[in-house]
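Below you'll find a set of structures to go through.
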Structure I
Amino acid sequence: MKNKEGLQLSNKFVSDVRNIIATSRNIAIRTVDFERVLMYWKLGERIFVEEQQGEERAEYGSYLLRNLATAIEPEFGSGFSYRQLAFCRQFYRTYPIVNAVRSQFNWSQYRLLIQIDNGDKREYYEQEALHNGWTGRELERQINSGLYERLLLSNDKQSVLEVARRERIPENPAEIIKDPMVLEFLGLQRDSSYYEKDLESALINNLQAFLLELGNGFSFVARQKRILLEDDEFFVDLVFYNRLLRCFVIIEIKTHKLTHEDMGQLQMYVNYYDRKEKLPDENPTIGILLCADKNDAIVKYTLPENNMTIMASKYQLYLPSEKQLLTELRRELKNY
């Protein structure tokens, strides 16, 4: 690159300057975001202290906030409305120790977290958002998709929290892989008729969102991976690698209800990867059959009793309701 005088500028020099500017801007934005978070925390603290000097009744708190909003919103704007001030009070009551407020989160993320009443559930999302660098939109998606509840369908609460806190590394697929998987980001209608290749293409076109749904440690390896067994060709739909479980993860997509033939096909692919692709120090390959519907009894009796590598996960093309998640959780607890 040359300037007006014809001086040659190296690409590295220009790149370094751009990185310095971009990094400084990002730091400045994060600093401003955190100051905003601290401002709302201090407002919440002051409101709470003022409330304690008055009557300890819900009507008094509501009266105080509405009058405060009337006094300051015309001057400072909608960021200080009654609803926003109520969030400030809730923020302080949820995080009464200012040192526990994380600089990595902005106000939008804290607004999502403080609306979670269950302490364990809130801690799970806080830890996952922190370690995975979730944006506010990603955090909202994971909460709305019931990620925490779906993991509890096949794990106990303590193990879920230990993995989120990074106190231990996941030891089996069920600690990471979810059933059901929620694929609402594909934008497909649940009553539409489509082929497996259409669903596969949609997943690849939304790979970042799919990796978010898959969970921690996944990286994409291949699509329609060709396997040649003597003169017969086979194609594995999707191949991933999970660095936490230290193994390949094969995903086969079926837009129909699971059959034992589907399980047998997936088992063949898993065996092939274990014998031909897996390194000696890696763990056995995991196979996931992503299907429109499944019969748990077929899964149970098709696979060996000690099976730890083949899983069937039902997919759904819409976000689950809280009622659906609670129903599933109660059903699993009853079976347990």
Structure II
Amino acid sequence: MSIDERKAGRKPDIGGQAVLEGVMMKAPEWIAVAVRREDGSIVVKRDPYQSPAKKHKWMGLPLIRGAVNMVLMMSLGMKVLTDSGEMSGMMDEEPSRFEKWLAKKLGKGVDKVVMGLAVVLAMALSVGLFVLLPNAPAQALRAAGWSHLAVNLVSGLIRTVVLVGYLILCGLIPDMRKTFQYHGAEHKTVYTHEAEQPLTPENAQKFSRLHPRCGTSFLLITFVFSILFYSVLDQAVFSLLAYDMSSNYLVRILSRLLLLPLVAGISYEILKGLAHANSRWAHALRWPGMQLQRLTTREPSLPMLEVAIAAMNAALHGLPEGERTPEGYTVLPKEPGSTAEAAAASA
């Protein structure tokens, strides 16, 4: 539990993430992943977790913790995605000849090579869509006499439109729609835990699929705040050094990338503050981010909620007794009439 949470007298936040055919839940000291296999069974794994702030107190300081959390969630996110692929059996598919050749040349396992390539491509796509493209018209707009604020407003608008369009396109892919359903299941399960209600699919289904601490809201806050932040920065550099960063595309891009951790750190503090506030202003300010979640979440089925609840229970209370797979995953027993049987029947 963080210093802020102890002062506020509230329970620590439980976070999560939708993964392939399942959900990851992160408690203060444990991370659990639960996935649904094709036969309808649920397999769960649990790993210890230590916050970077416990190892290095400076990493838990305001502003810094936001940048640390961004890097942590990116690395953790890729790891649990790999774990879920292995748990669900998706990694059992025969790798391509190129993947085998690359793994042999690099001296690493095929799964690590494939995931590494996915990370590189994802990072390149993110930089291209959300950094290079939005800043492309800056020089022309400044040459036309536009102010720094107007240029950054156009850049932020392009970034936001690209994000919304990207999410809409993702929602058209059947596998992504299912992942968005698991995302909704994660939110509903977290709400049920926060309300201190019994963790059952029926209870969880009553709650909203939109949650104020969602990473989707964090993205939008970062985009909006960056407009103001970079406008002030550009004007300050122009006033003090008589240099217009918009006139040099490379300098503008580098300044955005180098200062991204600071922007993320401030945006994280804004997200945390809005998530736990109940004033009308707080509700109004977090409303846009909540609405954007309508693109990244879908209403989950009861079997999906059962998976999210299995991950929550494992993260909070440990793995139950039961059958173990050869890989060491726990297989949850199917009870007569359970949602697991329904999932198996529809698989």
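No lab work stands behind these numbers, since they all come straight from the coordinates. Note that the structure is a prediction, hence the values are computed from the model and not measured. Cβ atoms are built from the backbone, for glycine too; each structure is taken alone.
Suppose distance in nm of label points 7 Å out along Cα→Cβ at positions 198 and 302 works out to 1.4; of I, II, which structure was it derived from? The value was obtained from structure II. Volume of the Cα convex hull per residue in Å³ computed as 173: which structure among I, II? Of the structures listed, the value fits II. Starting from the value 1.12: which structure in I, II was Rg/Rh (Cα atoms, Kirkwood Rh), for residues 166-285 alone calculated from? The value was obtained from structure II. For structures I, II, calculate relative contact order in percent (Cα under 8 Å, 6 or more apart) and state which one comes out highest. Answer by largest value of relative contact order in percent (Cα under 8 Å, 6 or more apart): II.
Source structure of the calculated read-out (Cα extents along the principal axes in Å, for residues 158-213 alone, 42, 23, 12) within I, II: II.
Taking Cα extents along the principal axes in Å, for residues 30-149 alone from the coordinates of each of I, II, which one would give 41, 29, 26? Computing Cα extents along the principal axes in Å, for residues 30-149 alone on every structure in I, II gives 41, 29, 26 only for I.
Given a value of -0.67, -1.06 for log10 I(q)/I(0) by the Debye sum over Cα atoms at q = 0.11, 0.16 Å⁻¹, for residues 46-229 alone, point me to the structure among I, II it was derived from.
Numbers: I: -0.67, -1.06; II: -0.75, -1.32.
The correct label is I.
Upon calculation of helix-only ellipticity at 222 nm (-39500 (n - 2.57) for each DSSP H run of 4 or more, over all residues; to 500) from the atomic coordinates, which of the structures I, II produces -20000? This figure was derived from II. When log10 I(q)/I(0) by the Debye sum over Cα atoms at q = 0.14, 0.21 Å⁻¹, for residues 222-293 alone is computed for each of I, II, which one produces -0.43, -0.92? Value -0.43, -0.92 for log10 I(q)/I(0) by the Debye sum over Cα atoms at q = 0.14, 0.21 Å⁻¹, for residues 222-293 alone corresponds to I out of I, II.
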